[in-house]
Structures are given as structure tokens and as C-alpha cells.
Structure 1
Amino acid sequence: MEAPATPPSRAGTPPLLTAPRPCSIARALEIVGERWSLLVIREVTLGVRRFDAIQAATGAPRAVLTDRLANLVRAGVLDRVSYREDGTRARPEYRLTQAGRELSPVLTALRQWGDRHLSDEAGPPATFTHVGCGAPVRVQHVCAAGHLIDDAREVVRTTREAQAAETQNAETQNAETRDAETSATETPSDLRPASPAT
């Protein structure tokens, strides 16, 4: 349930919450928000799947990397799969699950923001293009109807409780409308023609 809020202190100021706001962003950050986690996902997305290679590409301390990989496997973001090369013992490699692949737009958004705001004079360190046409890959805000959203102020947040209330109100209004339509089509009994006497 949404945390209760105190009234705004002045016009235009959002109300102050009295408890942390329930949010899917916070839940996601519990899994991928720790340092190194997104870099691990970046490397696996790029096809780097083995521990030593991931460690070299990210610079993560080995003990920390072990912990992050275990957490991502436990959360269902990565799968741990054994492989064996000739003459060696079996070792693990890591592959993205469906949930992990769905983080690709998150990586793209972070890269896009970093390219725009944090690049040095030489420019972004790498570019990413669509194999099919060669155009740069980027993320955009688009609503389900296909409208491009350039300003976050065009997005309205509706809580689960508010959505449920809206649905309940709509159902109530629909039921009242049906009842009114039914009543309008019914002929009162005192206005109906009398049945002929037998």
C-alpha cells in the first residue's frame, strides 16, 4: 500500500511521505543496484561468460565478483552452466535468463546517458548499432499507443490502490447504468393493459 503522506507545505510541492515509497525501481535495485552487478550483466550481454574473463573486463575483486554472480543467479538474472575443455575440470560459465535479457534496455539507457553527459573529448568509448540496418541503438519513452514522450512531466504515476479504486468505480457506474437502462425499458404494472376477463 502507498505510504501515507502529509499535506504539501506550499503550492506545487509534492506531499512528504511518512514511509518509504513502494516502488519497483527499489526492488530492482536490490538485485542489480549493488556495485559491479550491472557491469557483470554488461559483460555477459557482450558474450563474456566465464569468471576470469568477467573479472578482467570489470576489474571487480574476485571475492566481490563471486558474491555478485551468486546473487544474480539466485535472483534469476543469470544461469550458471558447467563447461569442460579437453583435459580440464568442469568450470562454470554464466548466461542471461529471459529476465536478464530484459535488462538490455536498462544498459542502453545508462550508456546513452553516460555518452551524453560523461564522455571525454574523444567521445563515447564505443558505439552500438542495429545489425539489420546499421543505425545507432537507443532507448526512448513511448506510451502503449505509440506516442513519443520527451518530457518526464508528461508521465503520470498511478498507484495500484488508485487503479483498483478506478476499476471499482467504473464497474459500479456500469452497473448503475445497466440498472437504469433496464428500468427505463420496463413498463410499470399499473400501466400495463388489463388481461381480458375469462
Structure 2
Amino acid sequence: MSIEDFNVLVATEEHTPFAQAICDEMAESAKARGTGIAKRTPEYVANKMRAGKAVIAFHKDGTWAGFSYIESWGHGDYVANSGLIINPKFRKLGLAKAIKTATFFLSLKMFKGAKLFGLTTGLAVMKINNELGYRPVTFSELTDDDQFWKGCESCVNYPILQSKQRRNCLCTAMLFDPAHDEVKVPRPAGFEEE
């Protein structure tokens, strides 16, 4: 099996039946890794799909393979690519990078000029972000939108974030500012600028 066995595309209404499985896998994966995650409901994930603010991947046999979504903050000035999850059957094939890359370019297309950022405890995600052009930053360079930080409340590490007055946590903050940072990877097919 290789990355060529997968189709990575912008999620739509037709993909909403997969929302529950995606949420279940997000929770199971975080539990297995012993890491925090901002919990999302199936309806939340389905709404991202309906809005075209998500990327989903399928194996050529039709099996759900992976997912990620976009969230905007600060009136669209900041955009987070969140919820990256890969079906355990398809891990270690490069699918996370393919989905993250597609979500990155979808974000740049939908939110021109916005700063893309992420918080993660995952080394693999940090590596992918770096390969895309993100750089590690302090939390002060992220959005000050309280709604974003409210999303951290369901994370097991939230008390740490709170005790540090949102200055740091166990997550690493990474930022891509299109005004200053350079895209390091080619744009995938199907995610061209219009």
C-alpha cells in the first residue's frame, strides 16, 4: 500500500456520515497517546464538511482514511488546521502529510493573507508543519481570540495552560505567516488557486 492508493479531497455534505467515526478515532487516538485534544462533536465536524472547511481522505476501496479541518479566529486573521486524524489501518504511509498539505493550501486559498497556526504535542505534526513552512513561535504570536483558547478547555492539559496565563503549555505553537514565511512544498492536485 502507498500514498497513491488514497484520494485526498475537500470534504462536503456527502461525507458527513463519517463524522462520528472521525470523532471516535480522535478521542481514541488521544487516549492511546496520553495527550490532550480539543474535543469536537460529530455535528461540529459535519458542519466543517458542509462549509468546505475540511479535508478528508479515502482509500481506493472507499474506506475512510483520514481527516483535518480549518477553523478561523480573530475575524479570519488567524487560521488553524486542526483535528488531523488518520485511520489506524493507514498510518505510516505519508497520509498525514498529504492531508495536512491539502488543508494548508485550502486554508491559504480560503483565507488569503491569514496567519496559519497550530498547537500540537505531536512530533509528527511538528515535523510536517516545519516541512510546510511553519516555524515555532511563542504563544503570544498566536490569536488572542478567547474563543480559540476556550477550545483548549476540553484538553487534559488545560490546567497547565491556565496556570501559565496562556503563555505556554505542553503544546508547541507553530505559525505560518504568508507575508513573511515561504511555502516549502508543491501545491497538491485539486488544491490549486483559483
Structure 3
Amino acid sequence: MTLLQSVARYCRQHRLLAGGDRLVVGVSGGADSLCLLALLRDLASPLDLHLHVAHLNHSLRGADADADADFVAGLAQRWQLPVTIGKSDVAALARQNRLSLEEAARQARYTFLAQVAKLVNASKVAVAHHLNDQAETVLLRLLRGTGVTGLRGMRPLTPLTDYLPPAMATGKANLLLIRPLLATPRADIEAFCRARNLT
């Protein structure tokens, strides 16, 4: 079974995609998100999906971050997909709200994706969490002493409002976050990207 077939089956099993869906696809420029975008692009025609690429520059890596944004914008243009590139001062956000850089980046990213989804009238946001991320999430929660609920890890389909600061969640109750790669090992993603010359 190809990765495309495997991901399509996973999406069917978890009802992640429906014909005519408008999706915002979070693309960092890394292998995981490039794989996700390529797979969704392959599924777009048969499933009548309407994709919109979204990339947030976190302003943490200087010229490298700018290069990632340029790369994602260029790829979207080559693939004839609409794209929104945003920029956020995550370090300042972390200081202002007394958050770790990781948490501030997460909040900025999901807030940005929700804003883009609202702007383009999308009902779903797709992100590239994969099987290795899932294992890491469960392990971290276990080490932190989570209960049984925390051990279930990330879900393939969840309200995006679960990841937004309360002030940003208003008016976004119907927006869903999907993770089509959640059952896909990182090694398969890397192999797919090599085969497609995506990295």
C-alpha cells in the first residue's frame, strides 16, 4: 500500500475529509508538512478539496525563518495553491504572557491558522503531526503524571478551539483541526519526501 493510499484510508476511517472541504494546510517548510501538503494535493481532485497553504514565520531564526517563508510561498505558487504567509514575534509574545517559547509559538501558530481559516471560509485546518509525535506526546504526558485521559495522546480530529487562547476562540466553534498523518511513521514521511524531491 502506498503512503497516499494509507493516508486516504486513515482519513476515511476517522472522517477527516469530506467532498468539497475547504482546508487550511499548515506548512512550516519541513518534511512533515511538505508531505502533508503533497498528499492533500494528490487527494484534492478526487475528493474536491480546496486547499489554502498557511505559513507562520515565528521570527526566531532570522534569515533561515525568512528563507522558509519564501520557500513555502514559492512552492504554493508552483503548485498553483493560494497561500497566506504571516509573521509573529513569538519571543515578545512569550515575554508578555510569561510563556515558554514553545507554548508561545504554539499559541501564535494556532491563532494564525484559525485567522486564515476564517478569512478563507475554511472549515478545517490540517497539520502534520505524525506517529512519532504521538508517541512523544504520550511519553511526555506519562512523565508529567497525566491521568488515563492524557495517555490517549492527540486525536485525529478535534475542535481547533481546544488549542486557542480563550480570547481567540470566539466565533471559531465550528473550526476543526485534522491530523491526517497521525498514524504515519516519520520514516515513511522522509521516504516519501525523498521520492518526490520535496526536501
Of the structures 1, 2, 3, the one that 26 was derived from, the read-out being relative contact order in percent (Cα under 8 Å, 6 or more apart) | 3
Highest-scoring structure on percent of Cα pairs over 28 Å apart (candidates 1, 2, 3) is 1
Which of 1, 2, 3 yields -16000 [helix-only ellipticity at 222 nm (-39500 (n - 2.57) for each DSSP H run of 4 or more, over all residues; to 500), calculated] = 3
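Bear in mind these aren't lab numbers, they're just calculated from the coordinates by the rules spelled out. Quantities reported herein were computed from a predicted structural model and do not represent experimental measurements.
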